[in-house]
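FYI, it's all coordinate maths here, none of it is from the lab. Keep in mind it's a predicted model, so treat the numbers as computed, not measured. Cβ atoms are built from the backbone, for glycine too; each structure is taken alone.
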Structure P
Amino acid sequence: MKNEENNHKRLKISPEQLWNSLGMIQQAITAIVLFAVYTTIYFIVERSYVGHPGLTNWLDALNKLFLSDALLKDIALGLAVGIVLVILTALFDLFVAAIQKQNISEWMHRTDHLLPETKVQKRWALGISVVGSVVEEIMFRGFIFMAIINIWDHWIWASLIISSVFSLLHAGVQDFWATILIFIISMCLCVIVAMGGSIYLVAVTHIMINLSNLFILPMLFNKKN
């Protein structure tokens, strides 16, 4: 497809570069760094004779994200929210294609060059998607969001900052409209957290979206492997 070939040339990214052991190592290193940061701040707060209200508030807010009285309910709700967001973003994608008078089939397959192709790549993609979704939610909706949400008068500003950074980090391998969708999804996840949702809820939502985009939607749109 012409659209796919143009994207491939522009991005110069192949499935081999995305779905391999290095991707999992990257997620593991990120998780270790997050754990080190949390542990360091925890000991600073616990052992310091001088009060650190900012760090204490951040630690309390972060810990609350991991407290859930209904874990199974959060998981089920996360799956449901993920499915709804997948459907809404797919409809938005179709709307954009119609507005731009694009060929629907080519438009919906424009990022096929990023999808895992071999069985090995698919296994790495599955692992990276699941682990990466959890790590990213802990980092963005947990560590960073909880750190800056009290700086502003309203959580919306923290959400805009987090979502802008989150979407721009994906812009290198995504086109403009996909980046916009990532921004919107990130905003939705921030709203869930701001309304008291647990980290488990948004992590499962993130996992569902990633797995749908990598495996379910390509299958539904009859992508040939």
Structure Q
Amino acid sequence: MTGDEKRAHDPKTGLTTGPDGHERCWWHQDLDDYRRYHDTEWGFPVTDDTRLFEKICLEGFQAGLSWLTILRKREGFRAAFQGFDARKVAAFTEADLAACLADPGIVRHRKKIESTVNNARRALDLADEFGSLAAYFWRFEPDPAARPDRLDFDTARSLATTPESLALSKDLKKRGWSFVGPTTVYAFMQAMGLVNDHLEGCFCRPLVEAQRAALQRPA
């Protein structure tokens, strides 16, 4: 079986068993690059400002598309947006915008490109106010008591927004950000480890939980 062939997931648990014998969340589709993303990135807590800024921008680009599409263009996005260095992106000129619109390595959507530049400027404001983007975003980490007791398949599929993602989205919009709706923001929170949404039984769930337990939250 090649890496691009899919294994069926268990309809009750939402888990699929990989070629290495590990059980994983169903959504990686048994694609090699998507599986690596699931195993090494998604859900593991992030406090680095550049990675946080990159991810929230890429989640905005994903709107109307699949994450796999964005993932496979991620290196192109990184090249186009100066490694998602917010200070460099905030200084983009009309010539830089035109270069992005002509770049086949990214999603050439004018409003999303303009949003990335706008959001870079807003990110600098947040970092000035809170000391870092991480300190701002991690303020919206849910109280553990508000999380599901057990993240089974049905519960996971029902989680598109939460009160915390609604609050974060509202606050970002108030501060002038764009392409940060509550569903987009919740996907960001899942990916950056503000919540652990690996399914019960996924081999990554305890790994993520251990990192979250050891994490020193930014302040």
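Could you tell me which structure in P, Q was used to calculate distance in nm of label points 7 Å out along Cα→Cβ at positions 46 and 182 as 2.3? Here the read-out was taken from Q. From which structure (P, Q) was mean count of other Cβ atoms within 10 Å over residues 30-37 calculated, if the value obtained is 16.8? Going through each structure in turn, the value belongs to Q.
With FRET efficiency 1/(1 + (r/R0)^6) of positions 70 and 94 (r between Cβ atoms, R0 = 25 Å, to 0.05) coming out at 0.50, pick the structure among P, Q it was computed from. Source structure for this number: Q. The greatest value of FRET efficiency 1/(1 + (r/R0)^6) of positions 14 and 126 (r between Cβ atoms, R0 = 35 Å, to 0.05) among structures P, Q is that of P.
Here helix-only ellipticity at 222 nm (-39500 (n - 2.57) for each DSSP H run of 4 or more, over all residues; to 500) was derived from just one of the structures P, Q, and that gives -15000; the source is Q.
In this comparison of P, Q, the computed figure 12.2 for mean projected area of the Cα convex hull in nm² is attributed to Q. Set P, Q, criterion relative contact order in percent (Cα under 8 Å, 6 or more apart): the highest-scoring structure is P.
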